[in-house]
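Quick note: the coordinates plus some simple rules give every number you see, no bench work behind them. A quick note: this is a predicted structure, and the numbers were derived from the prediction, not measured. Cβ atoms are built from the backbone, for glycine too; each structure is taken alone.
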Structure 1
Amino acid sequence: MENLLLFLLIGLIAGWLAGKIMKGKGFGLVGDLIIGVIGSFIGGWLFGILGLSASGLIGSLVTALVGAIVLLWLIRLIKKA
């Protein structure tokens with residue numbers, strides 16, 4: 001149970017940070033938080049493909065942040081099309 005809460009907390013922080021980094025219209029606080037949680041999965045998948053490894057709290061946050069930024073970029077790219 002603790003791991004799930006930590007995972008969600010890291011995803012929420014990553015989504016908020018990604019929303020601040022990727023300035024624009026945004027998706028609001030709740031939308032950015034959801035993107036952060038989904039971005040955690042994407043970041044883990046991307047790091048796995050690239051052969052990168054991140055450990056610890058900061059490593060997990062960086063992984064989730066990268067995934068959330070990529071997800072926000074893809075969503076904005078699709079919205080423009």
Structure 2
Amino acid sequence: MRHARTEALNQLEDLLTALRALPLLRERSRGVFYWRAQAFIHFHEDPAGLYADLRVGAEFERYPVNTETERGLFWSAVQQALV
């Protein structure tokens with residue numbers, strides 16, 4: 001599974017815009033967000049679709065982000081991880 005390319009990230013622009021609005025996060029490169037000087041969120045693509053990796057504790061958890069429902073679940077996980 002490769003890191004998401006520009007074309008894939010273009011499909012997630014609304015989600016990226018929402019993540020950019022969170023004051024705790026810093027986008028170091030497009031679609032790669034850091035929190036507390038650690039990689040926190042990045043995106044992948046493969047033939048099955050788009051995925052977000054979210055750091056939860058010491059590990060990354062993978063979330064599909066292909067539908068509005070999946071993006072909503074991912075957004076909820078981001079909110080919980082930032083607590």
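Given a computed value of -9000 for helix-only ellipticity at 222 nm (-39500 (n - 2.57) for each DSSP H run of 4 or more, over all residues; to 500), which structure among 1, 2 does it belong to? The value was obtained from structure 2. Looking across 1, 2, the calculation of distance in nm of label points 7 Å out along Cα→Cβ at positions 4 and 20 that yields 1.3 traces back to 2. Comparing mean count of other Cβ atoms within 10 Å over residues 12-19 across structures 1, 2, the highest figure comes from 1. The maximum of relative contact order in percent (Cα under 8 Å, 6 or more apart) over structures 1, 2, that is, the highest value, falls on 1.
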